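Scrolling down, you'll hit the structures one after another.
Just so it is clear, none of the values below were taken in a lab; they were calculated from the coordinates. No experiment lies behind these values; they were computed from the predicted model shown. Cβ atoms are built from the backbone, for glycine too; each structure is taken alone.
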Structure 1
């Protein structure tokens, strides 16, 4: 049994992000703060809080030469690494406002953000990023300084461009600086990756973020002995708040994964106790399990099913929702023979597996929980710093997004929309009073845009207000929920459902090219027989939806939607309107004659 953490840094001790960092350095200077892989030495390297503080002081000395003043905006476009933290803390201690950028975002959106936020200084990672930004050179005019972590081709005379080694002072800075700033002052502007229209800059204060953390640790304990494995982008507020700031508040260690491709290997090496993820990762692991299972013998398939069912019964019994039965006596053996192998693939030490950012299918959650993987689904938005609710080990209903954090008021509107009111709600949208007023009413209630219900004190998300398809006959269907169910089939890599104002639903689908059956279907010459077979398979996953929620026509697309080709946001949400526009000809064919 783990002892509760009594070493949290609360708001009464430090009420700014830089203040928390300095307090953590003071309390546990020799503890390991961060672990990351060094490709030059091919070794995993550890950094203590004291070593991090020395680097932050050095970066602060360099920033002070840039004639920046508190409140000025500085941006960074780095993969997850300790330098991300060093830059952020150096800026925060000087009262600067950090603007994180996604490394895989489109140049035109980056240009928009830099101009909209009035960014003065930009930190890039490599030459590829610098080269891509050349297509928006005119939008870089407001920058006083551009820094790069790696050597780049300057492409002519670029007095504003400097490599980090040239920029940082050679001598070690004396000590950290911490300007006097209010807890309510602006800490960061995070641009939401809107699926339609321009991104909006969410303004979060120091208090917004730290209050959310302090509220969360009242129901979920994070220990100094915990190790986070960080792989979601730090530009994503969930990763930044939980995998970085929360770890700092609790005195835990954060290790940075090398890449998504190497995540499996990194899990084996780091053996994390806490993993912050999005459903897509669990869905991919689930698909691989199902593919392997399909090739196994009937006996192994039955054993796997028995392990999941028994593990689920044990879980439900611990939650007080199911009485003990004799089948549970099999769990120790099934855990060792079946479930333990899956747990080991995730490092073997997971204490908390957070799933957030989007809904996780309850069927997938049941499989993992049945296999002993402690998934806790939560809910929130960038605008709420970001967490509103979460399940706990003691009170976990996997089909829900948990109970509200202490101090967060929630209610359901007449339109079934989830509203919340609490100190973690953003200051507003940067330079966009109209958008702010549209989502925060005059009583301070933040309108999430998600439909929900509350049962047993748990929040259940039931759909999106704006992502509902209304068919020509007036029937309403939730496309995202249907797409998620279809995508559980490993043959279907990506699915987009449409039918607004139409007599029936249709779908655009990209097949998983690694699936053995994918080669049977040619997107360019899909026959009527092939379409019928695929439709039957697609609709077999929609039994839990009303009878009118069936796909009548479908078309296959050759190229997957991605951030790089502009059809997905950096948080991996489909840009529906852009996809509709691009595939207008396909849509005409799917509704020809109707």
Structure 2
């Protein structure tokens, strides 16, 4: 029993308990490759989040080990993510008002709150939230975040200051700022880009960001370019920095409750898309509730490590998979390598030019841009296209957090519209006597005297009035006068709503006034119990049958003098 509980709580650990020796070599190779990619990216994303570069490394080590124990995916690598860092910066920067110590404190607290929301969601089995941000919303979000990151880094790679933190203002000021670009900074940025593109083209399996950052850092150090205006990250010394808490202002936490919830949802959805993709590729499944718990644990561990919020890292996961990683040991090996660098090799990291990191961020953000994918939706699914486009523009115009909120609100409104006014079908039979939807000259015809109706949404109090009105309108406008109305109860009767049951009783009476009888086909046992328990109408007046075919047989038996024929 205890072992079963341990398997549920720590699926990664239980998987490692059955480790096979043949996995070791590919896991070591994948772990080293993941560390090589994660090191420069973590430092760059720390800059994006507005904290010291060393915090990016803090956010990798223990969280990666924690996920190896609590996660259910064998390939997923967790770590800093462009979207999560952009969200953190959007929330924390206005609250910290330029105070870097407070900025770090708030980043840690927001990370802990994000982890708390994830654990709470897992406790209530809300893994279905993975579907809350649909693919159109996530596509629009990632495109918007990518453009925001690129615009934010232009000043860094060209060497001019960007006092405004808002996208529109930055774009408006860009033509004038370009006149203040620094040629040496532009040269470092160009060198970084050339190395990135060159390594990626000539050696696709090599960690291009690592080579680029190592080389431009060496050039900066060897040429003493700091004396010539090249800005470096600094922040690395023999003593690792620690956050100070005595002057923390707890009242600021109130302003981060809802943003932390938004961040938890965004991180989880992004993580699940990556985890499910690679799990399907490698022939296993991941549990959404388990992943929610794992995400909560790794974010709380990151907060305790003085790090920032993290999520599933698709690029590092792809590196892991491409190098043949077989188990969660890859995350542990990568974390150990990053820890060794943090403890013994931090001095050279202070010479990393911020312009080079800006190019790495732009390079990473560029891979997220898929405007063509949004445009393709225009022909495939108009509703999805407008949702993706609205999300994209919202993130650009009003910011990441507000844009996410508006996109989710629009998505919910689209869903409610579908539930309020769903599609519907009139049913008939074909030449073989099979029941199908009528229309499109498919040879399906109505049964004489019978109107069979399907309402493609669960019935509830806010759409049952429309449901009732549609049936009465169809009865009144039908070319032939039906004597029976048969409703497919399987599609629409999903739970016992007292308003729905009362409306069905009213519909039955309204139809009887038109000399039409009502039959509910499907869910006979549930409907019988629901009407009896809620004492709605007279039970003996209800005509309930198990399915549509038995409904037609019942009607035929009651009209033996006038057998049903197909028109």
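Per-structure values
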| quantity | calculated |
| --- | --- |
| Cα extents along the principal axes in Å, for residues 187-434 alone from the coordinates reads 84, 52, 40; which among 1, 2 | 2 |
| Origin of the value 2.4, where distance in nm of label points 7 Å out along Cα→Cβ at positions 43 and 123 was derived from one of 1, 2 | 1 |
| Test item: FRET efficiency 1/(1 + (r/R0)^6) of positions 211 and 475 (r between Cβ atoms, R0 = 41 Å, to 0.05) calculated as 0.05, pick one of 1, 2 | 2 |
| At a computed 27.1 (Kirkwood radius over Cα pairs in Å), which of 1, 2 | 2 |
| Of the structures 1, 2, the one that 6.7 was derived from, the read-out being distance in nm of label points 7 Å out along Cα→Cβ at positions 283 and 515 | 2 |
| Winner on relative contact order in percent (Cα under 8 Å, 6 or more apart) once structures 1, 2 are ranked, highest first | 2 |
| At a computed 1.4 (distance in nm of label points 7 Å out along Cα→Cβ at positions 395 and 459), which of 1, 2 | 1 |
| Comparison of 1, 2 - label where distance in nm of label points 7 Å out along Cα→Cβ at positions 147 and 379 is highest | 1 |
| For helix-only ellipticity at 222 nm (-39500 (n - 2.57) for each DSSP H run of 4 or more, over all residues; to 500) computed as -9000, the structure of 1, 2 it came from | 1 |
